1. Assign the value 1.9, calculated as distance in nm of label points 7 Å out along Cα→Cβ at positions 110 and 134, to the correct structure from P, Q, R.
2. Have a look at P, Q, R and say which one yields -10500 for helix-only ellipticity at 222 nm (-39500 (n - 2.57) for each DSSP H run of 4 or more, over all residues; to 500), as calculated.
3. Where is distance in nm of label points 7 Å out along Cα→Cβ at positions 38 and 118 largest, in which of P, Q, R?
4. So if we calculate mean projected area of the Cα convex hull in nm², for residues 102-237 alone for every structure here (P, Q, R), which label has the highest result?
Structure P
């Protein structure tokens, strides 16, 4: 199945949060939704699941408008918000059973459905615990379990890895891979780009409500490589002095130089041999380096290149 976002726009009184945004996601794929804070990611997700209404545009599921037939969302799209609503008096099992009732499951089908989802999301051992007593990682599992009750084709996930410890993040990645193997389409926003690059097959990058890039991750990264500008990295013994930064930045084929700690990074449009010659020249002039090498393009470097960090 294909879920298409077609020139959607969302206006509020004081700003335009989403500006003529278009992209598509498909079942059997994990698509990363990437952008700085305030880019419009959460608003876009709420528009897809009909929590917010589009000012303009359309959202289609296999060619059928979800704006005209919002009831399709119930059966085909699950939503995992960035926070799980507080439910002080409900256990995990009661919470999932309540939503199974809301979806119209009757006993004993409802009991079997909830039982299977608890087992799949590894919640069986804590099903009698109150939701408010759970860790952030366990609450995320409950939220995912709730989204799976209708056995949706797509799952929209807003920052599910935020605040998770390393183990919980790994377990979340493994769970998403299993869901993808089952044929579900995952649309997930996150600021942890290394995690997304490990599990995602495609990505949508936005800033200030506008689309910057979308497509397969290898195509997005490959597009940068084709520009014949490679990133090189120099490590110095101590934080580099301004004199060295200036000397490198004045080289004719150097651009976008930046540094952090004792690492200098810059784009170089020349050949690898020419880059090596540049570093050799700096060494003969008395500058010391602990290492020098080519930095492989990845989703993180592409994101840093094409976004400016602007908010709305």
Structure Q
């Protein structure tokens, strides 16, 4: 039987260091989280590309111009693509059009019109090929950011209340600490690897929290069952026994979940890669936190505030 208790301070310290390192890389090296059209505003178009223009050639066009873009295939048969670029590309778009027109003035056109002109010239599109073109403002991005943060905080709060009623306060404390750990380390991962925040990413984070709490509750249930047993054991022994008893189920569940998420990556769904990467990382971290964060927290709490018989 593995003695998980002896790793509690090592695991807690390691997690804190990893989170700090991730945020240091995010803000000191990467200068913040990656810009996202959903949260920072930008330009979004849906086009019907010529048959000789596939994702790779479209991506190459933007890369050659130094413009960061997200290209999503909407309809393979009709060759429809959604293209997102940030507002920080405004100067590059205008400069491209100036070069294409031989330096002629653009008469201060709105940036969305400049962008459409660039697409027409660069990708050989016609007016009919531009199916839609919109500019997402920063106000919308701020609202999405506020909504996303609120959803995550409400989720943590509701789960803490639920666990306080179902178990005891110390269990709610351990589960809440694990969920906050999962959220912070996932954000640090996104920032360090510059994964763009988006609505699907928020869905991934909420899924991670739900997955993590499910694992944690399974372990907590077993702890409660073993505490009510006739055999007298220390709280530390009960935790170790409970984790070992549920370890097989925890690993099998995690592997089965990872297989389904890996199918997204193997299947080549490029537009869902970021979603899949965050979810894969979150499943692994959620499993880890149930064993090495939630359980140690309640063991440490019990050491400071032992329950009286």
Structure R
């Protein structure tokens, strides 16, 4: 595929027929990202990763979710402009801003994230919302939460690198066995979730920008869809890249579950929080798996994998030390 030609065709489809200039942007972890200029305007373009072992339709999910939000007046996201499913290209408005730093995670910022999640779910009863698909790795029963982690750790046992494999076998798996044993004592019938949330998925300040006006913009919805609200809350408070202090959890969760009319939600959050800390710890090791390595090389180019793996292993060890 001649990427430049396909980008020009997409811009023509979007109604921008002048000269098209594009340049790659650094920092994407799963996809290739570009800044595109045409007719005096600037856009953000994603070339989505695809792997035969992972057939998730990232472009369809993100563009559809973004369109649903934009049409309902939610503006703290990039505007979806045009898409090319065949060549896995998505065009969005370009959002000026910087990455959210750890020092930026204050009570007002957490409130912005909460308001965003609440705004999304005030439209959850609409027909167009019901037509949206489940989120990637959605879970609606206690067994599904458990099986998700079992599958992840089973995949990690295939790691060949000795230091990472030793960490999985001697630290991560034993930690999961203890958590799993405690969860299995729970009466499962009381913990299945009939209430569902529209989740941005992979939701957190690691997928946000701080604009020059001091507002937070959320992005990266390629795994979005219907999910267990307790899982959404747990993942928001478990993601390690720009962590959210646990002291905000109860107030945050309570407002979510009041909106959803889910009185048992907070109890499920406390039960599942250790589960999603194990999940995030395993996610930090994705570079050691063929599919994860393929995504990184697609997004960042070759030559970085060995260094990246060592950094990720160190992060996983540190994360488990803090949360075990």
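Here, each number is a calculation from the coordinates, and none is a lab measurement. All values reported here derive from a predicted model rather than from experimental measurement. Cβ atoms are built from the backbone, for glycine too; each structure is taken alone.
1. P
2. Details: P: -10500; Q: -21500; R: -14000.
Here the read-out was taken from P.
3. Largest one: structure P.
4. Details: P: 12.7; Q: 13.4; R: 11.0.
Of structures P, Q, R, the maximum of mean projected area of the Cα convex hull in nm², for residues 102-237 alone occurs in Q.
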